[in-house]
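Right after this note come the structures.
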Structure 1
Amino acid sequence: MKNEKIVKILVAVVMVAAVVVLSLVAAPMLRGLFQSDPESTDVGYSSDTVRAQVISIAEEEQVDYNGTPQIYQLAEVEIMEGEFLGTRVFMDFGRNQIVPEDYVLSTGDEILVSVGVSLVDNTTDAYFIDFVRGRAILLIFAIFVVIAFLVGSWTGLRSLLGMLVGLGVIVLFIIPQIAGGANPVLISIIGSIIFLGLSLYLVYGWKAMTHAAVISMALALSITGLLSFLFIRLARLTGFGNEDMMFLMQQSQIPIDMRGILLAGIIIGSLGVLDDLVVGQSSSVFQLHAANPALQFKELFARAMTIGRDHVSASVNTLVLAYAGESLPMLLLFSITNVNLGMAINVSYIAEEIVRAMAGTIGLFISIPIATALACFWVTRSD
């Protein structure tokens, strides 16, 4: 037992060291993979957005911005990449944008700036875009990995690998296929099943419980997709409620099924909680059967459904709170502007979120009896 704890601590230390090395050494080497083609245009960041470092703060004072006092800074920055590599320019920060109280520049900060040549006096100008957060994200990920390993042991580590597999399927399969004009719904279902199959077997191994969970997940996903399709048609949603869809239409070189994108988002968005419910329910059935092998299908199903009802009720609360938290700025705006909620639900982007939540939640409810029945059938027939 003591040796196992020592091994876990050593593995955790190695993980932290690996992430630190990645952030200090490998990240600059890989940065080119994420840089845009100079001739292309990025949503949010234009092609002239580059990294820069704050060399010094030349001026700092408090100014009034639309009636709110805030800090203004004049910073000297050095461009770290691109056409203006090595150029030093002075940049205003806090005079033309709202700046939170603790959102100030410090010497040594790495930031993103938009840089170009002024048409008036032919000088180089830089404008603040955002902070560089790559190393902070890597550090947070390192903490995440270590805690997952210390708490979940090797199963926790395998779950992280499963998560990476899922991201790989989304980035390398689902997104390229949809961007290439493939049917978003079909691709999202296929990709989800591939992801779930690989990740579940990676985490839980090749055994009967995993087989039952994967089959149940595939059935539940298919039903969720069908219901989402019907609900979207019923509510006459187009998929254009999200402003990102407008950017997507402008950037895409081929026609994209926006309604299909909305459907695919619902399917992929329901994966996380669906995974939790189906695996938990399948595991419960196998554990109940192991505790009392004499239980027949009917009684085993009834006992497992009691567990499933409690689980899905808690999961629905989780979903509702997650949607409410994500929509908090919009809800506050409605409250401040006295928007009539009866009228607001007719707005497309609000209706899309409601349908997304309802379709995903119905899929969760349906997954419980499917997973329970399949797992009960499996264990009672395998005796």
Structure 2
Amino acid sequence: MTSKERVLAAANHRATERIPITFDAEKEVYAALHDRLGTRSKEELFDRLNVDTWMIGPRTPEAPPEARPEKGGTMWGYRTKVTAYSGGTYNELVYSPLAGKNELSDIRNHPWPGPDALTFSHCPAEAAAHADRAVIGTFTWGAYFIATFVRGMEDLMMDFAIRPKYADCLIRTIAERTLMFVDGLLESAGDGIDIVYMADDYCSQLAPMFSPALFRQLIIPYLRATADRVHARDKKLLLHVCGAVRPLLPMILDAGVDMLEPIQTRAAGMDPAELKREFGRRLCFYGGVDLQQTLVRGTPQAVADEVKRLIDILGEGGGYIIGPGHTYIQVDSPLENILAMYETAAGYRRRGQGNSASGLDGALRL
């Protein structure tokens, strides 16, 4: 099977000759892997790790000075600053433009991005250049996720509790823009992409951040509208939700979501066997390898054992693409563990399939 065929078979709940593999990581991890393996490009690295996916996304045209990323600006109006931590950097939120502004007029008067805020014109060529892999297209985050930055998490949670009209207006206003960008992605690159990806984190480690009733009222309308657009072009919708999302999964599935990332197995209710039994006929699982303990503190053998366990459970009958249990592998994951993860994923076959030698180059062996 080609990489594209392998991923799409799994997304359609068909068995594959080996488990499909995905990868992403913080920039510092990419640099360390390039140094270890002697690869010079992302394509070379993905070939060495037997990665079956490739992600493409929009670009931002020339923006006014205050909105330029190097100045911490964004097209949504919130700002970040680069903050150092042990081993790397991240962008920390420092300004939410609607924080403390509680009138509906504040939402209407905010300078929301228009259709030209993102461009997808480069996507067809990029998709064609990586057509041997399953191409995953991104457009922007989900409306709730963006609202947490524009409004600020504390104010947004208070809106959900005591200002429902404000919360509804804010989410709908943002969703109008996110759906506009979904359309832009599909119109520009629909023929070249296989899966559409949206990140929209609603959950903590213990439970959803708000009630199922509010989820149905505020989130489901734009989630369903996104799925409808994606399905109209015969693509799959991949939704990223960290944490304890299980109580929301029946609604998420009914809205039309096909695939779920990242399967954070240490969160409440996220036992892989239970998830597979309850939702495996309708949902393709994407991710799963624990970054909270196993990948960062385990031995290479413990990582290999966890990879085999997940393939045996989630890979039964198809419906599983293995990768990190967080979109990005973090810098505290030892390279030996990362390589053990990908070597095992490429070489292991589910119980009853028989096992083969690793598909990885000998230089990758530990």
Structure 3
Amino acid sequence: MTTPVPILAQPPLPAADTRLQGPPVPPQIRIAAYSDIEWERFIEEWVAALQSAYVCVRRFGGTGDEGVDVAGFKTEQGFEGAWDCYQCKHYDHPLGPAEAFAEILKVFVHASKGDYLLPDAYRYLAPQECGTKLTKLLSKPSRLKAEFLSAVDSNPGWVGGWTPQQVADAKSLAAVTDFSIFGSIPLREVLDLHASTRYHAARFGGPLPARPPIGLPPDVLDAREVRYVDQLVEVYVEAHPGVLFPRDSLASDPVVGDHFRRQRESFFSAEALRVYARDSVPEGTFEALQDDLHRGVVEVEQAPHPSGMDRLTDVLQAAIAVQLDRHRLIEQTGPGDRKGMCHQLANDDRLHWIGPLS
């Protein structure tokens, strides 16, 4: 019985880089220079993009990996349940049958020992892909099995490191296994899917994915809006003494309604940018942009102002003018996002329009 594998949602993300620009070379060229470990990390990112198929993706490459570089687990049972194996081979030549057979033998040895169940699918991934002979064999599962078993029998030195009993058990399991579980995935397919992930811009530069259209704010205020809305109410009350401004009717108020609706639109634009960043760039990228915007407006916020409305207006105008070109995310950031980030900062009490200054 193997030890249950801890379930992790996705591989760790690279550290946030404000620009995320790599050299202007095709991804295939950059991949050719990868180390074995970096190639495995790249494949781990790609497998994680298949998140609908797996509850967890784990990388095991290196000494003691038991023939598994990257595993996609379909259940929380890990290796004791349904799973797929991704074998990463970063060679300077196409993968051949002998190299593939050595890895297949590993899988059957460890599966017959009870280290894990056989995977539902076993896929080779190599920058130079599979050679013509191996590609043809992978397209003919019965012939692949026959040639694999023949190779084990005719190359005793090739199976060195395993005991005769381990090899015999592996052959027995192979003999009753459908070899259609073995296959390969072309690099172009890997890159096409990887391009849709938040990892891609960090690795290869190039344009960020298109940002989805920004919808209108919901009619009803939600929990995310409490603090910045309360700060706006303070501004409105100061500007119009004696007038009540209930939260739920601000949008329809004849005095401040237009102003309030604009602020909500900006806030939700910034929230949409936060979600876009979560799905398109490394963790911390949006927060780095927001922090720099705060640094750019905080002096304006802390300067004396005749009123809270004056402070708010000056800060929003300053936010549009802050120099943020060092951030790659700025190419997807508009004036409404900048104003909305100010309201996000007000939500976190990092900016104030009336009362304590940050």
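Readers should treat all values here as calculations from the given coordinates under stated rules, not as data from a laboratory. Just so you know, these numbers come straight off a predicted model, no measurement behind them. Cβ atoms are built from the backbone, for glycine too; each structure is taken alone.
The table below lists the values:
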{"item": "Structures 1, 2, 3, by Cα Rg over 2.2 N^0.38 Å, for residues 221-316 alone: label with the highest value", "result": "1"}
{"item": "Origin of the derived value 28 (percent of Cα pairs over 21 Å apart, for residues 181-260 alone; candidates 1, 2, 3)", "result": "2"}
{"item": "Origin of the derived value 0.75 (FRET efficiency 1/(1 + (r/R0)^6) of positions 77 and 205 (r between Cβ atoms, R0 = 35 Å, to 0.05); candidates 1, 2, 3)", "result": "2"}
{"item": "At a computed 18 (relative contact order in percent (Cα under 8 Å, 6 or more apart)), which of 1, 2, 3", "result": "3"}
{"item": "Source structure (of 1, 2, 3) for mean count of other Cβ atoms within 10 Å over residues 213-220, computed value 17.1", "result": "2"}
{"item": "Comparison of 1, 2, 3 - label where distance in nm of label points 7 Å out along Cα→Cβ at positions 61 and 301 is highest", "result": "1"}
{"item": "Test item: helix-only ellipticity at 222 nm (-39500 (n - 2.57) for each DSSP H run of 4 or more, over all residues; to 500) calculated as -12000, pick one of 1, 2, 3", "result": "2"}
{"item": "Which of 1, 2, 3 leads on distance in nm of label points 7 Å out along Cα→Cβ at positions 309 and 325, largest value", "result": "3"}
{"item": "Entry that produces 5, 23, 33, 27, 10, 2, 0 once P(r) over Cα pairs in 10 Å bins from 0, in percent is calculated, selected from 1, 2, 3", "result": "2"}
